[in-house]
1. Kindly point out which one of P, Q, R the value 23.1 was derived from, the read-out being mean count of other Cβ atoms within 10 Å over residues 129-136.
2. The value -1500 for helix-only ellipticity at 222 nm (-39500 (n - 2.57) for each DSSP H run of 4 or more, over all residues; to 500) was derived from one model only; which of P, Q, R is it?
3. Figure out for me which of the structures P, Q, R the number 4.1 belongs to, where mean projected area of the Cα convex hull in nm², for residues 249-296 alone was derived from the coordinates.
4. Taking 19.9, 69 as the value of Rg and Dmax of the Cα atoms in Å derived from one of the structures shown (P, Q, R), identify that structure.
Structure P
Amino acid sequence: MTTWVPVPADSPFGIETLPYGVVEWPGHLRPRVAVPIGDAVLDLAGALERINGELAFLVRGPSLDHLLREGPEAWAALRATVVHLLTDDRHREAVEPALLARDQVRPLLPFTVADYVDFYSSEQHATNLGRILRPGQPALPPNWRHLPIGYHGRSGTVAVSGTDVVRPRGQRKPPDADGPSYGPSVRLDIEAEVGFVVGAPSTLGIPVPATDWRQHVFGVLLVNDWSARDVQAWEYQPLGPFLGKSFLTSVSPWVVPLAALEDAFVEPPAQDPRPLDYLLPAGPGLALDLEVRLNGHVVSRPRAAGLYWTAAQQLAHLTANGACVRTGDLFASGTVSGDAPDERGSLIELSWNGAEPLTLPGGETRTFLQDGDTVTISATAPGPGGSRIGFGEVTGTVVPA
């Protein structure tokens, strides 16, 4: 499949990807729904209004909310039309005026985040944290292989890539201190994650079967769930993360639809013991290769294909008690980590809780983030015909409390 739009060979946004986002567009007061293609972005409503008014109505902005709500049939029809517009040269004259260089628009948060749930789906990450925080005890809690553990986060502090990370303040108590103190976190961390965006809502009181996850999940984006480890360590027992997580969660600006990821679905790891019936079938894993850069230097390359719990199981567990999902719900995988040291998706693992500092070019070292540090997470996945599906980047720079 080829497009008449010039696409550089190394572009993360080829014709096989076609993710959706929302941008500030010069000359328009309202944000526009846009699709990146090569180094350009397509004003989707601007193009469709000349071709298909019904589909244009789905994407007139100022967010993806209307499109998300319409469900799989509308998603499929829109994608097929966009592909046709960008591959059939007969539409070039009508569509070309709706293209603009990507560096001339500013991405915004693409949808209204209704709820945010973060899981703990990487066995390697959970095992590493168990060994670090509970030495001499079993690394995994007894329930870990029986259910996807998660916490309900704060939707109001989910922000688009590029938003500054204001160093959070909170209570923290070092092990050798007599009591807690309040002040800026000194153990600010990252968590490289994969996020799933809910489109079609479910009904309150009726669980979503694992088999139905694609009826509700629209697409995938990248997540950095920034974490204040010192605040988290003091507060999290017995109820779990709270202020150590709620200050900011960053997401990439482009949502890659599930339809672009058919070649990236893989068999997930074997699960032992066998999960309870409501968590089966497990559904596919996602062969997503992430890259984490700290001040431009690659520090980790986690692989999401190894996640123990799948998106289908996360959604089934999230709704197992009758809770419903709403349009714009975001649920994330939790930190993606692998077996190798350079596949760890958080600094607490990469520096082994500060005992093994990272050395950056120029001789600087890091255990946790310093003011001025910039973290960027990017990812690609297999696409059709040997192509790569790009997810763009999620980035953030730490500024003082």
Structure Q
Amino acid sequence: MTLDATAPAADRPAGILREDPLRGRDIVCFSHDWNGDPLSKTHLMRLLARENRVLWVDSIGYRAPRATRADVGRAFRKLARAARPIREVEPNLFVLSPLAIPSYGQASVRALNRGLLRAQVSRAMRGLGFRRVVNWVFNPAASVIAGALGEDVLIYHCVDEYSAFSGVDPGALAALEDDLLARADLVLVSADSLVEAKRRRGRRPALVRHGVDHAHFRAALDPETRVPEALANLPRPVLGFFGLIADWVDVDLLAKAADRFPGGSVVTLGRATTDVGALASRPNVHMLGRVPYADLPAYAKGFDVALMPFRLNALTLHANPLKVREYLAAGLPVVSTAIPEVEVLGLCRIADDAEGFLAAIEEALAEGPGPCAGRSDAIAHENWEARLDEIRGHLAALGREGDSRALRCPA
């Protein structure tokens, strides 16, 4: 699109900023490990890397490791990655895997992490020639270094109630987050419930809900997209779930769905980090493990109904599940537990209890299973480009209000 920036606002397309407050800036992003599943952070940074240079800092952890095989293996993988130099994984997107101690309860450890991280990240920034830096923090543990990198802008982008995750020190993490909330130039949250939860000192966070990689998931409706063999010949209906199967997923509810539809199939895509014995024991459950992101639309095409079976707790009540928008972009009917952000989104069947969840699946199957273009079209406007434009608007407002040292015009 060619845009005349001098045109009156009424003559410019809605949502297009006259000036881009992110233009010409380099971005440091503290997030999860780059090689993990694409999340909101991944999508936003990929978009920004089209016109900005991005230094992605792999997870510095926010819970102390346990003496489990999984945690020990993760620790060795982190050490191996830290020995590698910065790598350009995509054009303009560089990944740094730093060394840090994933424990923040003691002042001495926080100070050590601050020194370790500042040395590693600053060296990477110098090597890349970064200037006019935006520090975009998704991981609250990065509070130990926020503001110490010579950055012009500090953004805290909160997409979860991190202190509610299992295995963390909630007091230590909350203290780190409070400090980050107080010092950030802009606080973004992805759920309405997080607006009040993260309000500090009279400053109201800006609500920017998750977007969706709409074009990617709409491929489920493409006649050329073929359902993978692992799914194509399963007994129907196929009730599908994709994503990490962690302790916030109601495995027992999935098992009940398998029991309600014994002639059909329950399919899960994603690795499990919680006990799934009750689910795996059902003969009509097919746990296919993690599949590449590129293949998810093809698998979604083979679903009759998509499931969002989150438990209701302090973590999920503040969550905005990305998978729901992805299901809808693939055109799938969605049945969900009563997660507030799914209710706000609409377009889904919401259940208050197990029997309601199973009845909602039956209703979805009776109405017409499988991908439907109308559902996909209804979510098309919720793409990541639109969400990034919202964020640019909040940054531009900061500059107009003079609230931030961050948004000075370039010399």
Structure R
Amino acid sequence: MNTKTFKKAMTTGSLLALLAGATLGQERANPAPSDALAVRYVIQDLGVVGPVVGQPFVIAANEYVAGLAVVPSGDGSAAHAVYWHGNEMKDISSLGLGGTNNAAMGINVWGQVVGEAENSTPDPNGEDFCGFQSLGFTKQANSCLPYLFQNGQMTPLPTLRDENGKSGVNGQAWQINGFDVVVGSSENTRSDVCPGGSAQKYEFKPVLWYKLFPWSAPRIHELPTISGDPDGAALAVNGRGDAAGASGTCGVFNAIYLFNLAPRHAILWHDGQATDLGNLGGDGLFNGIYASGLNNVGQVVGASDTTNDASFHAFLWENGHMTDLQTLPGDAYSIATAISDRGVVLGVSVGANFNIRALIWQHGNMQDLNKLVAGSTPLSLQTACSINALGEIDGIAFNQTTGEYHAYKAIPQAADRN
């Protein structure tokens, strides 16, 4: 599909979604408290999610949160796709694609969930695309597919096909907006060259899934990479269908970011065209260079290696310029994960010994989110993953009393004006 046809399809799909009753900006429909006032947060404990790999990923504006929970399974444990609605966690892994392990990476205001799920077939090339083997959940990795969960059913999303009609084996779906636009990555059928220790055998490209009509099956569209990079992933999507992510080369599975990508270029895709967002002086040889979040007003956030790849810092990109957001005092590294339409940035600040704490950046200032918690809680907030239109935040926290990892929701309260 060429760019002109793609633009027309996306516009048609958006108009039909409106006619079908979707509301553009549903995630912005309810006015949020002023960011200047929302300086204190009440913490809602969403329950245990297991070891550190269990966590929530995305929060929508009507109390939907998507994530991953680690649960006992046989002699070990398994990764289960879960979502929360209010205080209730729903495990949808039993509705999966035939395999034991899966994860819910994104959710929208309609309760549609996207993610990655193993099927029951051992990967024919010995790949560990979704990393469930690397994370210790299985001894032999099965093929892993992107999926869409809706109306109580999990359905695989298509992967890229070559000119002979052969499809790539694996893929991941990362986020979905209110118009059924999904972003992620998909393997193709071209051989890839990966470093020693990586099980990856085939190229994987950033992709976008969309529907021509609300009732039609999803179609897949490959997004361009930068400088001929063979691999990439689209990690976030906004309400307009713009996407953010990265391209680079394949690498050893990264247990923090949950992909096999060594990211070298942070990317914003608009109307299917890729913009290289630049960097903070590094070449991407330490932690990499990638975009992990964007809003509806043209701002993008992520992380970039700094000069000489000595460190990595959170960045804010807007109007063609990348700003280094630095770290919390005393820390060595930082990552930005999400940004609201009001410019509130979330992320993680990391100490030299790799202790982590959730950060929030607004009005030019970075703060430890833990210091903005109203009242007492045994939870130490370690990550801030996403923020919705109400200013609510989700992430993972460590329970200092029990030693367990919990998902949390931080709900903003109006500051005392006196």
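1. Working: P: 13.5; Q: 19.9; R: 23.1.
Derived from R, not from the others.
2. Values: P: -4500; Q: -10000; R: -1500.
It was calculated from structure R.
3. Values: P: 6.0; Q: 3.4; R: 4.1.
The structure behind it is R.
4. Working through the options, I get structure R.
Here, each number is a calculation from the coordinates, and none is a lab measurement. As the structure is a prediction and not an experimental result, all values here were calculated from the model. Cβ atoms are built from the backbone, for glycine too; each structure is taken alone.
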